[in-house]
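The next part holds the structures, each set out as structure tokens.
None of the figures in this text is laboratory data; all of them are computed from the coordinates on show. From a predicted model like this one, the values you see are computed outputs, not experimental measurements. Cβ atoms are built from the backbone, for glycine too; each structure is taken alone.
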Structure 1
Amino acid sequence: MQSWKKVRLFRDLWLPDPEQALSSQELIYVQKLIPLIQGLEMQWDRELKEADGWNLDEAYERLQENEASWWKARGVTRPREFLVRPSGKLNAPVACHLYNPTFSVDDPRCQKTEDLSNPSIAQLHDAGFSTTNNCLLFDHLARRDISRHCKDNYPEDLFDIHEQFVSALRVAMKAKVEICWGANVRQRMLKKLDLKPLRLWGDFAGLLLYLELTPDKASLRRFIIFVAHPQRFMYVKSDGEKTQGWRRRFGSPQDQALALAASLGGIQVSPNFYELDPRLPRNLCVPRTISAKRNEWKGQAVAQLKKAFPGAILFEETSHRIRATKEENLSVQKVFRLLAQLKPGQVSETANLPSTTDDTILRNDRLRKIANYWHDLGELLSAFIPHITITAHHIKVIGARSVGYFSSEFSTEFQLSDCWDWEDLPDPLVEFMQAQDGLKFNRRKISSRTDLEVAFYLLQKCKGSPETLDILTLAISVLAAYGWMIARPRKPCVDDMLILRKSPNDIVPRKCSECGKEQLDDPFAYWSKFDPSRYVLWYHFRSGCGRPDCKMQNASLLPLNPLTRYSRCTQTDLKEKPLDQFDRWLLLRAEEFGTLPVELEVKCQGENCQETKTVKARWTGHTTPKFVVAVHPCVKSGLRTNWVPTGYPTIHSAKLSTLWKRFREAQGFDVTCYPRRPDIYFNTSLGISGRIAALIEAQRLIEADGLIERKRKADKMGEA
């Protein structure tokens, strides 16, 4: 590539010779466009010498009149001074096209686009795109309003009034390079214009440059470049490792696109501004008096919109604070305290059973995961929140409380940013959120604002309405509430009746018992110690699962898989039952099934009922294993009926329970202290006393074999 000669495409843009750098198919496409590009440069030189034939002041006055008439027809008078006019000269080589002016300014009556008290405009100025650097700045919608309300509520005929002015401005302006900032502008431009994409090569490989042709498609009007809105980069608050990584990933493409615009327009801008420039991090905090004043302006705008659009759903931005309760604070602190007590090589005296050993390991692993969550969340927020640094020590001491403080500070600052879309979230936050097992719906990652709002409701820690929150405050609220949720302990009275299990049983997708809709997955699923196949529910909710459309009734979060059995989290439900014991002794374990099916289709035995369902199979230890008849509600009668498979021998639980009871009631004999021998349990040629005698003899033979083996080893050692 270094040997390729470079050719000038337009103004200061030099690229490798397309005949050498492009494939034959790409070359054919580019060669069709090159004459149009060359013609644009010659046309531009002629236009710069011509006098302006369009009067901006008169056009702006017509916009004010037309817009005022539109609102008046709907019974609303909106301040004319809240309309903002373009800044810069019509013969500027580069135009910056933004969406609409907001209330994040010192004076909302400042009727010029280039108002440096606005953080977005200040960022453009620092990047080199200002009127002093020969740029024209204008908004797609001239009305100062909350951007989200414009997008969601302005009808097309109101858009038309503003777009007629913008269209006339774009025809009159001499700029041949137009930078469109943000998704809202991009959406409107792609809807209104027929743009031709050109994928570049060389130093700008991968970038899409759009060509706006004249209506007859005979010539090129200008280049269009779409870039991210300045607000996306307002999240940058430090120069830490995470921030630097994020700036490399997203700032570099932004810098590349803006460098392209500067080359095409023949202007000089700050190189690598979004990736490296120290001016990008900016303190957006304002005094409470200014914040209150801005909220007042917004409130007035909302009132005007409500009158014009009575049926519209409008949310006023309000301050938001999410705090941990005293119990939640203590829960998080307890996690760190217990984790600190763990020592390398520590032996558990009670770890005499494999299940106990696994549970101890998994419980310690849970503590580490929760502690790491709070540590990583603290580091992540410190990269995006001004004037806050955090260490692991601070988190250990005041973990939950500190994040509550973060969320409050964060919302106060970013309520002014008008960042509402999922795409506006910093990628590190998205990646962190999507890595959490408990912030998923049936293992599906949160991937939209709608998902995030549902999570906000389901966590039930968050108060208020998520629709009123900007996207960043919403995300941090969910992350903080989730952190407190996973640190919740089980009740001490049942804790020793619960166990954790390894994958795939460590995570359980759930649904609401009332509305039946998906819930957030349980990231640390607890199971019954005495029946490990039975998932243990959390406490029930008294007013629904949290979704706005869920009935205000008692609700529980059930396993999404109907085959997963579950228990309530009470001592009565979790204590060891005779049924649990005969399951462990009379039935086959999963690893003993061999060719027997794990799941089986069964048919309801209710009168005139032909319903079938698939259930988990339970097999006895008979020489020919028998299926334990399943009992479920009949679809037709609603009564509990037997459900049996076709082609397999069956047995009722009642018979197994009776058999087990006879073993347990035998005086001076504890069946659980003898070998597990289903062949003896089900040997019908022997009575109960005979079977007990057989079990005792089996135990004696095992012990005798052990003595013989130990004696044999001792003899070998003596001979040596």
Structure 2
Amino acid sequence: MPCTVNDDASAQIAAPIGNGAQFGSPVKGNKAGGKYSKKKDKFQWRLILHLLHRFLVFAAAWRCILVSFASVSASVGLLRNYVVPPHDGGTLYFPMVMGYAGSGSLRESPLVAVALGNSTQPRNDTIYLSATGFTSESCVLSGAQVIISSNEFLRSVFTEIVEGTSYHLQQLSDVELIAPIVDCTYVNTGDSGAAGARLVFLVRQKANHDLVSMLIVSMSNQQYSIPAQAETGPAAVGTLQIFSDMRETGLKTNFIVSIGYPMEPFAFRAYEYVNQSVDGQWNLRNIPASTSELPKLLVTSLREGLYLKAPSEQANVNNMIWYLPSIPIEAIAVWHFIATPSLRDTWAWVHGVHIFIGVRVLMSLLILCLAVYQNLRARKLWVGDAFVSLSSSQIVNAVAVLISWYMNEFWGLHEFCFNTSYTSLGLPPRTTYEDIMRADFLTIFLGACGIIGSLFRERIDPLLAMICFEIGYGYRMKILMKIPKLLLAVQISGYFIFIQNARPRIEGQENISPMLVQGEHPIDTKNIPLIIACLVPIFLTLAIVIAYAIFRKIYRYFYPERLHVQRNTTGTARSENEDAFLSQKRVLTLFEVATGAELENRFGLVCDYETCIFIKGMKFASADGIYSNGFVIANKKYLVSADDIWTILAMKIISRRFANVYVYEVNGRTVQPTARLVYPHTLTLTDLVNLNVNVLS
């Protein structure tokens, strides 16, 4: 902003409440009338807009504090392994079986009456149900489901379940298989996979052939562990429900487990449900088939996710189990999963850098509030740049965040990108501590704005920077969807990441089972294309910041800064001696000489401010310029760096000088060019409380 020439030596540094004022160095109003009155009204509107802008910048700085502290809180949660609430893990639907099961007795259902010709005689084939009807020929087109849904495999599973668990599940030894039932609507969709299956068997009582029941087997190949034996590995875990009428209530669920499957042949045993762990896994206890077997507690869940190095160090895993149905409709029609996120990051402490960023900004705002309060006591309204502390450290902050990423092996960044890729594919989003990445991205974004301002030698409005970031971060998915090439890159990466949850077969496994095991998998930390594609939408709004800097350059080229003269009676006009003032403007003030802060050369992420003011031909550093360069005046006696206020307070508390802090003595509006070393007794508490700003020579 241009300097202001003021012929009235009584000009104040802040707007007296109720009167007009220039941005950094307002003056008292006098008579109003005619042309001067119109100019004064315009002047007051400019002041109102200026103050409104400064209040919004204050709110933006407070937003930065909240984001930083939220990041610290999330980091603590990661380190302490806070339990994340479970969420919906998705639902698989089986509409054809539901339709054919009817609403009453299964003996009278369309499945028996129509598909089986009203006969309950055991068959040698499988019934495949589809929207066009039913058939005994497989409707599966391709993939592992061709074998999994085959008549031979389904019958072998039924046989193994009965032989392995009938020692406890007596109802299985009392029935015989009529035919397996396959819902083609499900198996031919992308929801079906080789790591799990919903198997439906139509059975009848051996003693009563008209008593037809349906056996529902929900089976998943997943990881298990037996803590007492430090044993872990794959296993087929299943739940069984059996019923003969769709109107039944209170269905009982039985658990079966085949340890080692699909790497080893089926060896089902009956298990009993103990409880559910806090991290969303089933605790099951085996029911011994003989006295030689000992009861063992088994912990299992369908683990889906990724990790770096080891699941216990840095991992983002969903422990998935399914709801246990209580009525036949739930058992037949849906397979509803619930996912409990298990987040681990033993290096989350590196995100603690945000506590220093947040505290520093908070301390700066407290100093600003003291200065504003002192002005209000004098019936003057002034609000300084709330981004002063960030302006002087935004690049350092950004570098600190990048270093924390490096120390953490970019785990948080990869988590964020994988979540983006899942969302772009329409998959359930991964649970992450979003507050951490929001704070990281905000810090880097503000650092980039500071670099842009320095390169263009311009002042980047902090409010504009915050708005641009919130737009880029908040609408990143919508922006990504509008850029086809980026979207394709993200989706391809996301697809390959997702399919890695199904572990590849080991040699010879295909001879044992067509099924796979699902579990967490290590990540590739060199997926640079995915990272770039995910970050572009967030940082794309930096183009607005660059355009803003260029616009300021162009504007000043065509409309150079003009020096204004303020008079009490004639308003603002062109100075007759403007050339002389412009020449004097290039002369540094004592404030600039003493502190080394050149008011004209303050660039980067900083609010625009009035650099200087001329009173009776003498150049003074403006109040806004002094504060925007990080200085305040303590009790009208000392010019102090705002960053040193808290250090001085600490020295007074412990009565010991532990750091070299310098201040400059102030005499009226003159600052002494020689710095003075601060001791615990140099400044009183009254001096530290009475912080303000004023014009200085």
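Looking across 1, 2, the calculation of FRET efficiency 1/(1 + (r/R0)^6) of positions 117 and 381 (r between Cβ atoms, R0 = 30 Å, to 0.05) that yields 0.65 traces back to 1. A value of 3.6 for distance in nm of label points 7 Å out along Cα→Cβ at positions 469 and 685, calculated from one of 1, 2, originates in structure 2.
Taking relative contact order in percent (Cα under 8 Å, 6 or more apart) from the coordinates of each of 1, 2, which one would give 17? It was calculated from structure 2. Which of 1, 2 yields 35.5, 117 for Rg and Dmax of the Cα atoms in Å, as computed? For Rg and Dmax of the Cα atoms in Å, the value 35.5, 117 is produced by structure 1.
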